[in-house]
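In what follows, structures are represented as C-alpha cells.
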Structure 1
Amino acid sequence: MNIFFGENAFAQLSVLISNYDKFFVLTDENVHKIYSSMIASLVPEREVVRIVIPAGEDSKSIENVIFIWNKLLEGKAGRDSVLINLGGGTISDIGGFAASTYKRGIDFVNVPTTLLAMIDASIGGKNGINFNNYKNQIGLFSEPESVIINSQFLKTLNERDIKSGLAEMMKYAFVADASFLDLDTDNYLDFIEKAAMTKDEIVSLDMKESGLRKILNFGHTVGHALESYYLEKENYLTHGEAVALGIFSALYLSVKYCGLDDKWLFFYEMWFKGNLNMLNLNGFDVDAIYSYIYHDKKNKGGKPRFVLISGPEKPQIDVEVKEEDIKEAIAILANKFSE
C-alpha cells in the first residue's frame with residue numbers, strides 16, 4: 001500500500017488508477033455537497049459513478065452495504081473496477097468492506113477528508129460495519145491500493161471535527177512516539193504525516209493484530225463502549241471524543257496495574273481541557289456503558305483485555321482488568337470532562 005501526501009497526491013491518484021476500466025466514488029451527503037464538482041475531476045475524461053450515502057456513524061450498516069453492492073452491480077463493476085472512498089472514517093470503513101466483499105474483492109482507494117481518517121481510519125486495512133448498535137462487529141482486513149492525504153480538505157471541517165482527531169494523534173505519544181506529547185490545536189498539521197506513517201509502520205509489522213498492532217487500541221476499549229452507548233442519543237459522541245475519554249480511563253488503569261507515574265494522568269487531563277471541548281455526558285450510566293465492553297473484540301475468555309502503559313512508548317497488551325476497576329475508571333469521566 002502506498003500513502004501519498006500533499007497537493008501533488010491527486011496526480012499520483014490519476015497514475016495509480018489509470019489501468020482500471022470503471023470508476024466508482026463512494027461518499028456521504030455532506031462531502032458530496034462540498035466536493036461534487038471535484039469528484040468528476042478525480043478521473044478526467046472518464047465516467048465516474050457516484051454512490052452517495054447519508055452522513056454519520058449510523059450509515060455503517062448492512063443496509064448501506066447492500067445499497068453500495070447494488071450500485072456496483074448496476075454499474076457493471078468487475079475485477080477491473082476501482083472504488084474511491086472519499087470521506088471520513090465511516091466512508092473508508094464501509095467502502096473498504098463493500099469493495100472487499102463484492103465479487104470476492106475489487107480494488108479500492110481511500111481519500112480521507114477528516115483529520116481522524118487521515119491519521120487513523122483510512123490506514124491499516126480494517127474495514128467493517130456496526131451491528132445491533134455495537135461498533136465494528138462485522139468486518140475484515142483488506143488494505144486499500146493507496147491512501148491519498150491532502151490537508152486542504154481540513155479547511156471545510158468545523159472545530160469539533162478537528163478536535164475529534166487530536167485524541168487519536170495523542171494516542172501515539174503514549175504507545176509509540178513521545179514526540180506527540182508536544183501536539184496541540186496550533187501545530188497538529190505538522191504531525192499529520194508522522195501520525196499516518198507511524199500507523200502504517202505498525203500495521204506493516206502486524207496486519208492481523210496478533211501482537212504489536214494491538215497497541216493501537218489504547219483508549220479504545222472504554223472509547224468504543226462510550227461511542228456505542230451514545231450512538232443513538234441526541235448528545236452523541238464522535239469517535240475521537242469517545243477515544244479521548246477512553247485514553248484517560250486507560251491511563252487511570254495504567255497507574256493501578258502497570259505502575260504508571262500519575263503525573264501522566266494529570267498531564268493528559270490538562271491537555272484534554274486545554275485542547276478539546278468539554279462534553280455533554282447527560283444520561284451517563286456506568287453499568288450500561290460497561291455492558292458494551294463485554295462485546296469488545298479484544299476480550300478473551302469473556303474477560304476484558306486492555307492496552308495499558310507503564311510509561312510513554314511502553315505499552316502493555318492484553319492486560320486483564322477487574323470489573324470494579326473498569327467501572328471506577330468509567331465513573332470518573334463524567335466528573336472530569338462533562339460540561
Structure 2
Amino acid sequence: MSSLLGSNVFVVIMAGGRGTRFWPRSRHENPKQFINIVGSESLLRTTVNRLNGLVAIDHILVVTTEDLVSQTQKNLPELPKGNILVEPEGRNTGPCLALALTILESRTPDGTMVVLSADHWIGDTAAFQKDIQTAVVHAETHQDMVVFGIHPTHPETGYGYIEAEKVTGLSRVKRFKEKPQLDQAIDYLKDPHQLWNAGMFVWTFKTLRAAFIEHAPRGLSLLDAWKNNGSDIGRLKALYSQIEAEPIDIQIVEKSKNVCVVVAQFLWSDVGSWQAASSFLKKDNEGNGSEGTVLFLNSRDTAVFGSDRLIAVAGVRDLIVVDSGNALLICHKDQAQSVKQIVEKLKQQGQTDLL
C-alpha cells in the first residue's frame with residue numbers, strides 16, 4: 001500500500017494511560033483511549049484512522065501495558081500483533097519512547113519516528129497530515145527535533161507552552177514554558193508567539209538516540225543491553241523499574257538546542273477532562289449539552305453523558321453528569337479535574353469493583 005511518508009517512517013502511538021479524569025466511564029480494564037468520548041469510535045481507533053494514506057498499517061506501533069493488549073487488539077484488529085509494544089509498567093513517556101526506539105532500530109537503523117498520543121482530538125485530518133509531512137521532511141533534512149504547537153483558543157492553565165520565533169509555519173523554539181497561572185495564561189492568549197505544547201513529536205532515530213545519550217543515558221543504556229542480550233521479556237520487567245520515570249519533554253526535549261515547532265494548521269484538544277469533552281456536545285439555547293436520553297428543565301450550561309435510561313435534570317447550572325453502569329458522577333464544571341481524586345479515594349477505600 002502506498003503512503004505519503006517514506007518506508008523508513010514509523011508512527012508510535014502511546015496508549016498506556018489510565019484516563020482517571022474520565023471515571024466512571026474510563027475504568028482500569030477499559031480506559032479513556034478505548035471508549036467513545038468524542039464521536040462514534042474510540043479515541044485510539046480515530047487516531048489510527050487519521051493516519052490512513054499517510055503511513056502503512058505495518059509501520060504503526062502502539063505502546064501499551066500488558067493488561068491492555070487484548071483491548072488494543074480488539075480496537076485495532078488489522079494491526080500486526082508484533083506492532084503492539086508492551087511496557088512492563090507505565091513509567092511516563094520517556095521510558096516508553098526509549099523502549100520504542102530500541103525496538104524500532106532493530107527493524108530500520110536509519111528510521112524516523114512520529115510520536116502521537118492515543119487520546120487526542122484533531123479537527124482537520126488533511127491539515128494534520130500536511131503538518132506531519134512538513135515535520136518529517138525537516139527532521140530528516142536538518143536532524144532537528146520537531147514539536148507541534150497550537151494557537152490557544154482560551155487561557156488554559158493545564159498545558160505547557162512553547163514560545164516560537166514565528167507565528168506560522170515551521171519555526172525555531174525560543175523556549176518551553178511550564179503550565180502557567182491564570183493571569184499568565186491570559187497574557188499568553190494575547191501573544192501569537194505563545195503556543196500550546198500538543199505533546200506530539202517527530203525525530204529521526206539518530207537524533208533521538210543522541211538526545212538520550214546526552215541528557216538521559218542510563219535508561220537507554222539498560223535497554224540497549226537488554227536488546228543485545230536477546231530481548232527477554234522477563235529480564236525487561238526486572239530492569240524497567242530502574243529507568244527514571246519522566247516525561248520525554250522534561251527528560252530530553254526541553255534540554256535540547258535543536259528543536260523546531262510546527263505551528264499547527266489544525267484544531268486540537270487533548271480531551272483531558274469531562275469539561276473538555278462537553279465542548280463537543282451539541283448545545284441547546286440554554287447551553288445544555290447531552291448524549292443519551294436526557295430531559296432538561298430550567299437548567300443552564302450543564303452537560304449530561306447518559307445512556308439508555310432517562311436522566312432528568314431540573315433547576316441546575318454548570319454541572320457535569322456522567323452515568324455509567326454501577327457509578328454516577330455529578331460535579332460542578334469547575335471541579336472536572338478533581339475526578340482523578342475520586343479515583344484515588346476509591347483506591348484507598350479498596351473499592352476496586354468501581355475502578
To which of 1, 2 does the computed value 59, 38, 37 (Cα extents along the principal axes in Å) belong? 1
For the read-out helix-only ellipticity at 222 nm (-39500 (n - 2.57) for each DSSP H run of 4 or more, over all residues; to 500), a value of -8500 was computed from one structure; give its label from 1, 2. 2
Of the structures 1, 2, the one that 1.0 was derived from, the read-out being distance in nm of label points 7 Å out along Cα→Cβ at positions 294 and 326: 1
Out of 1, 2, which has the highest value for relative contact order in percent (Cα under 8 Å, 6 or more apart)? 2
Ranked on Cα Rg over 2.2 N^0.38 Å, for residues 110-277 alone, which label among 1, 2 comes first with the largest value? 2
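Each value in this text was obtained by applying a stated rule to the coordinates, not by laboratory testing. Predicted model, so just to flag it, every value in this text is computed and none were measured. Cβ atoms are built from the backbone, for glycine too; each structure is taken alone.
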